[in-house]
1. Supply the structure label, taken from I, II, III, corresponding to helix-only ellipticity at 222 nm (-39500 (n - 2.57) for each DSSP H run of 4 or more, over all residues; to 500) with the calculated value -19000.
2. If semi-axes √(5λ) of the Cα gyration tensor in Å, for residues 190-261 alone is calculated from each of I, II, III, which structure is the one that comes out at 38, 12, 8?
Structure I
Amino acid sequence: MVGLWIIAISILLALFAYVIIPENTPNANRQLPEIALQPPLFNTDCIKYQNAAKHSDKSWLSSVITGYESNDVYIPFEKLELIGEELQITNHYGQIRILPFVDLGLENMSISELKANHVIHRKYWLGTDRYGRDILSRLILGIRVSLTVGLLAVTISVIIGIFLGSISGYFGGWIDQVISFMINVSWSIPTLLLVFAIVLALGRGVGIIFLAVGLTMWVDVARIVRGQVLQQKNMQYVQAAKSIGLTELPILARHILPNIVGPILVIAAANFATAILIEAGLSYLGFGIRPPAPSIGNMLNEQYGFALSGKPFLALVPAITIMLLVLAFNLIGTGLRDAFDVRD
């Protein structure tokens, strides 16, 4: 149940990410160097004004999926003073910046009017990274990437594995020999190495990542399905189906596969955890999702150096997140295995 709750919450966060996260611009990539490397629960006030040069025609639905384009400019500050027609802005590092009101498009405005109409308060629940971006927002978007890659990769691996494993186990003969040879060859190549080869050959991107991962994980599914079909095809219900004239494909699809769905679900849950780890590993090594798109792996790559420099939370947050996701799917796999184990 713990694993199920973690997965359910992660799915909700992934589906409604841009509605939930504090920084809902595309990829949560609003960079504010004035507040870089701030700790969790950091608060700041920001001058907010519009940049007339930016404009967006995105629909509401498109914004929910890919982020809300913003023409607002934020200037974080710790202290704000009006000197003549200029603003003196002191940031959280004690640096002073002078900005004319005209440059902000806020001329003929008093300091009280500025604070009332153009100053907002922002809270960073997990702090900011080295570029001043909101870690919580990027982490939630990273969870969306991990779950998307895992789902699509597992779907591909299950489809290929069920097809090859079922025809190999049911028909036997030279078909079984050929497919078993393919399984053994694929099994002998390290998964991460094979994913590297596919990514280098086809390029980087979310689509290539889930395709590469899916094409390497079908072997586990095919082995399980082949063994289960070999066991089931000699059962009495299969012989009864043959005796009434059913052909091979209806027997496979309508009788054998529904009876081996338990082991398939168990291996799919385990493969989901593996897919998340592989995607994170690829992104960590620089072969996965391209920045500035957030991924748990590239967040860890950007921030692991701070683990020993007095800011361990920057590296711990993505590391703990990936640990919880993988643990949740492994717990689900264990629960499914126990639920479908007929010997119990």
Structure II
Amino acid sequence: MSAEGGNKAVVAALLANMGIAVTKFVAFFLTGVSSMLAEAIHSVADAGNQGLLLLGGKRAQKDATEEHPFGYGRERYVYSFIVSIVLFSVRGLFALYEAYHKYHEIHAAHGHPDDSILDSRWWWVPPVVLAVAIVLEGLSFRTAIIETNKVKGSSTFPQFIRRAKQPELPVILLEDLAALLGLVLAFVAVVLALVTENLYFDVAGTALIGVLLVVVACVLGIETKSLLLGESASVPAQRRIVEALAGTEGVERVIHIKTLHLGPEELLVAAKIGVRTASSAQDVAAVIDAAERSVRAAEATAQVIYLEPDIYRADHVPDERPAPPAPAGH
């Protein structure tokens, strides 16, 4: 998958969150509803997160240097991990703090603070703003789903999030889902507070939003940490590479193979291949060149390839990862 689909979803989410944040802040200043403030902060953090994703994609395009000979492809993973931290701290923990603060404020006022929405002539603003925000966030989420459907194949959405090597779409999917559910929670909480004149519903809504965001941030952090540590190619990609190597004339056997994603679209392949015992150095070099061409033709992401020729002996197999890989999960 190219980064184009991911960038389209990121830009759609960025534009939606910038507009939503402005309307939420206006609603909060008019009414003082804590759910609106929490949601406004969430939208600002979301917009910042999308900016970080775009920045990471831009920095990942830098050319390799002597200090970083394999390039900067993992910058996209680094910024995605930062997004998960922002999601956890700025959004999730702030919402929980706001719920705690609002609870004590309402409790001290015996359930009815002087500046509550119940006494404001702007009581209708939060439900309207939240309803509009739900529509806008839904459109952004729809864009993310459409772009994901183009590349996820037969995988389910949870499987795609777990297995994707490109971080942008999984991040946007989780962020938009959390934002949409958070808006629904805030809408229900505000409506219940207005109908029942019980502001503790507002507190409960804010707290539930915080819990939701912390959970999503933890899931996102775990997945991006795995990418940062370095993941191998997917099982289908490894299978294509092994078949390409084994099908090259002069390769007797693929003894072992290791792969590592240097970036979402850049794969390092290191393999030991068995060659004929009577081969000359010139023959071996020709076999390696042909094998590299076969691998690149079979798997476009295989950009860095190191092949070590060896004589295969059944009684002495190196203690390395064998090939081909078993068809297992991520």
Structure III
Amino acid sequence: MIALFLLLLATIAFSDLSKLPGRDLKGSQDHPAVGRVEGSRIAGYDVKDYDVLRVPTKIDYGWGRVKEFKELEGRVTRIYYVAPRTLSPVAVHRTYKKGLESKGFAVLYECAPCTRSNATLFVELMDKLGEPKWDALPPRRLNFLLMRGSYKGKEVHVALYTYTLSGLTQIKLRIVEREPLDLALKVVKAEEIERSIKEKGSISIYGIHFDHDSAAIKPESEKTLKEIARYLKMNPKVRLYVVGHTDGTGSYDYNLKLSLMRAKAVVRKLVKDYGIDPRRLKAVGVGPVVPVDTNRTSEGRARNRRVELVEM
């Protein structure tokens, strides 16, 4: 049995795009950190320099529902492959897993299969996770894999959905690349703010910098504040909560107070320097209670320190 499985893995090994000339969607390509299963072709392709991807981190097998999920931010690549008829979703799932493990990736969550019946789960994947409409017919035999590793100095998450539809194994691959920390704190554009708030009702802002243990805004924050003001002027009916977040270092009461002071400082800047109506903004401080990453590492703490814009 083991020998048969190893033979299968060797048969459907990862391959280069060059082996499939003319069969992929025009303008598409494999992600270099992941590759593809041999014989599959790209039928859908999308890349966004910045986006938020929701992925399941717990699925109830019996009921087929998404119980927990997490949000990943960064450069998001979405690739839709159609695999050869000879390959099952489980075989493709195991091949990707083995290939990524050989590159140093670790499994964060896996279900194979994910549920007895896929109908409810596929609806939740569309509604709760914001995945596009999967297909007109009910898919079957859904498997899911979430792995984390690195590629060229970037943290990379890989989310893989494999399932069958009309007798074909189909692959939905999502790759999220987080820039190194000093690059991730780029100036967010008004258009990115608009898209994120329309799609999910909020956006995390990392381009507003404060003096240490202070609510004094540093001069290098002006470009980001200008883009926030531009977004508000582009959307004159929008009202926002400006939410301050801290990391988990220090006492709860101290961080709660500091986060509110920083949120108020941002509101004051937008009102005084950019002419935003104060009735459109409300400062809120939540301290360390809504982390987006672990507080056990310096990188995680830096991601937790942020200002979030939330639509009222």
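1. Matching structure: I.
2. I
FYI, it's all coordinate maths here, none of it is from the lab. Just so it is clear, the model here is predicted, and its values are computed rather than measured.
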